[in-house]
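Values in this text are rule-based calculations from the coordinates and carry no lab data. Worth saying up front: this structure is predicted, and the values here are computed from it rather than measured. Cβ atoms are built from the backbone, for glycine too; each structure is taken alone.
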Structure 1
Amino acid sequence: MSDPLHVGILAHSAEGATLSYRTVWQEGIRKMGAHEHPRITMSGGAMAPTLELWERDDLMALRQIFWEDAGRLAAAGADFFILPDNTAHIALEQPGPDFPIPGLHIAEVVATQAEADGRRHIGVLGTNWTMDGPVYKDALTRRALERLIPARADREFIHKKIFDELCLGEFREDTRAEFVRIIRDLQSKGCDAVALVCTEIPLLITQEMSPLPILDSTRLQAKAAIAVALGEVAMPVWRGGAI
């Protein structure tokens with residue numbers, strides 16, 4: 001067997017990137033044996049300076065930040081990258097210079113799994129930018145899957161809790177109860193699965209407590225990265241821009 005490919009993790013939100021890193025090496029051990037996993041390099045600055053750019057909708061400035069971090073991963077020898085932040089893919093999909101190494105697009109991974117599981121109506125929970133934005137709408141539509149999002153007040157609640165609690169490592173029981181209520185509401189509207197597409201939500205909501213089957217974007221992308229690294233699936237070719 002040839003050496004596994006070198007996995008690059010482009011970090012944005014700390015909790016999500018940490019969960020991604022942990023899942024990559026755990027999945028490596030599961031497939032390769034005790035204490036074995038591909039080489040992993042993670043690069044990313046603090047999220048605070050980017051938040052104003054998100055509020056201003058300055059997607060090109062955000063894309064440049066991620067492009068530079070991908071360059072650092074390439075310089076460290078990474079063969080491809082994953083970015084365990086769903087919202088960030090809005091910026092990655094903007095037009096611009098190719099990323100220096102290919103990336104494994106998180107929404108494509110989630111939508112592919114939803115299709116493989118036979119799901120048809122997918123509830124989407126994430127930041128306002130992700131729930132209202134084009135990334136999951138387009139990825140699911142390409143597979144003839146329906147996207148449903150919570151009511152506006154619930155979207156605002158989710159968005160606030162992501163940044164005020166989850167991204168800061170705070171996981172409250174009252175917040176968890178409200179997320180479960182929102183998922184139950186999506187179930188009542190016909191959803192047959194819920195995509196947890198803020199990378200911190202899977203730290204709050206597990207399959208055991210969810211009224212619907214979950215699509216855990218963080219862990220699905222990390223596991224897909226190991227499949228690429230071990231040559232089980234083809235190397236990604238996407239280098240930013242439209243899918």
Structure 2
Amino acid sequence: MRLKEIIELTGTMKLLTGLHIGAGNDEIKIGGIDNPVVRDPVTNEPYIPGSSVKGKMRFLLEWFLGKVDIKKDGSPFSDTKDTTEEAKAILKIFGISGSEENKIGPARASFYDLFLTEETKELLKSRVGALMTEDKAEVMVNRITGTGKNPRHTERVPAGAEFSFKLVYKVFDDEDEKLFKYLLKGLKLLEIDGLGGNVSRGYGKVKFTELKKKNLISKEEESIDLEKLEL
């Protein structure tokens with residue numbers, strides 16, 4: 001196995017609705033946020049972990065390609081004996097468990113953490129303050145009386161915020177190059193569905209813009225338009 005190509009995919013992820021990726025909170029303060037967002041421990045700025053993007057993309061692709069068997073235990077696909085192109089795409093792009101026999105090599109895709117663009121930082125500081133987030137209050141509605149109770153506060157990165165997006169895809173053989181299309185399908189599915197928590201309540205709608213695919217070895221570069229991509 002020899003590394004033939006290294007493809008870098010870069011662009012911008014724009015939030016169409018508020019995004020919440022939780023950090024966990026061991027202490028609930030009176031009048032405070034119940035569900036804080038994850039923040040960079042050095043800058044205290046909100047960011048999107050690459051693992052969140054990777055995990056949601058894999059989840060969506062597994063369901064879209066029919067690699068989840070709910071008749072058994074509902075576990076996602078992980079059987080390396082499946083030789084279909086779709087199965088190979090999932091395993092090669094995202095990798096397999098260390099406990100399984102590995103005949104496909106390392107995970108082809110490396111997902112980087114997404115950080116706010118400089119323009120977005122300045123915009124959010126001027127509009128929502130130094131924390132650069134919003135407080136989304138929600139209530140539980142009694143389905144009989146129609147009245148609300150027990151307000152819960154969720155911290156979100158506001159709609160309109162933009163994050164710098166980057167991933168690297170390694171090509172070891174001709175088949176790897178062909179499977180790159182599934183990576184783009186995963187991004188398209190992410191746009192259709194959403195990212196982070198509470199997607200069913202309208203959170204986390206995103207859009208990828210200015211996507212560029214660059215071969216770091218040959219220096220060839222091309223633009224990617226997900227609008228034209230067929231699933």
Structure 3
Amino acid sequence: MQAFLRGHWQLLLLVAAIALLWRTPVVIPLKLLVVFLHELGHVLAVLLTGGEVLDLTLDPMQGGSVTSRGGSRFWSLSAGYLGSLIIGVGLFMVAVRTKADRTVLGLLGMTLLAVTILYVRAPFALVFGVMTGIVLLLVAKYLPRDVNDLILRVIGLASMIYVPLDIYIDTIARGWLHSDARMLAEEFGGTTWMWGGLWLLASGWVIWMCLRRGLGAVSNVRLR
């Protein structure tokens with residue numbers, strides 16, 4: 001335990017800070033970005049299964065949706081939570097285990113800009129997507145690698161925290177909501193609780209494997 005604390009104390013502090021601030025206005029931009037990643041998961045699943053994305057929207061209350069035509073309905077509905085979790089884990093692992101922080105943060109910024117320009121029409125979502133993409137590109141270009149590393153860790157961890165929490169709230173605690181899980185149950189059978197439970201188990205396993213296999217002995221950034 002002592003070795004774990006010495007090797008990962010920065011990560012533990014970051015998780016504690018995100019958890020403590022989660023219900024405050026301070027992290028609203030971060031939560032909106034995580035919701036955008038959720039919708040990006042839908043977008044990627046639609047495109048990869050041969051469908052067409054018609055619209056992506058995001059609102060100030062941290063809600064979002066994707067309107068599409070064609071493609072695999074099963075995978076597009078499943079890819080919101082699971083896709084954003086994979087994106088979050090990927091960003092986190094890049095920060096912890098590689099030196100490609102600036103490149104990956106820049107790619108994330110370009111992806112947000114491209115998706116926003118192609119599919120977003122609502123004013124709030126349009127402004128958020130463009131501004132966030134530009135900020136990420138500027139950070140990647142002009143700020144030190146350690147800053148890029150920290151931002152990737154925060155985005156990755158926030159997505160990893162958000163996914164199981166939101167799955168539980170939207171599909172188990174409030175199963176009557178018109179969620180991805182409820183639509184999946186209506187179209188493919190089963191219940192909202194069943195799909196939510198499966199996603200919750202899957203997300204827990206992915207997070208556990210990420211932390212167990214990916215952290216290594218030390219994840220702290222050397223302070224200079």
With helix-only ellipticity at 222 nm (-39500 (n - 2.57) for each DSSP H run of 4 or more, over all residues; to 500) derived from the coordinates and found to be -15000, which of 1, 2, 3 does the value describe?
1
Identify the structure, out of 1, 2, 3, from whose coordinates distance in nm of label points 7 Å out along Cα→Cβ at positions 130 and 170 was calculated to give 2.7.
3
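Check the numbers for distance in nm of label points 7 Å out along Cα→Cβ at positions 66 and 138 across 1, 2, 3 and tell me which is largest.
Values: 1: 1.1; 2: 3.4; 3: 2.9.
Top value of distance in nm of label points 7 Å out along Cα→Cβ at positions 66 and 138 goes to structure 2.
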If you rank structures 1, 2, 3 by relative contact order in percent (Cα under 8 Å, 6 or more apart), which sits at the top with the largest value?
2
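Comparing mean count of other Cβ atoms within 10 Å over residues 10-17 across 1, 2, 3, which structure shows the greatest value? Numbers along the way, then the final one.
Values: 1: 23.0; 2: 18.6; 3: 14.1.
Top value of mean count of other Cβ atoms within 10 Å over residues 10-17, among 1, 2, 3, belongs to structure 1.
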Using the calculated result 1.2 for distance in nm of label points 7 Å out along Cα→Cβ at positions 18 and 194, pick out the matching structure from 1, 2, 3.
2
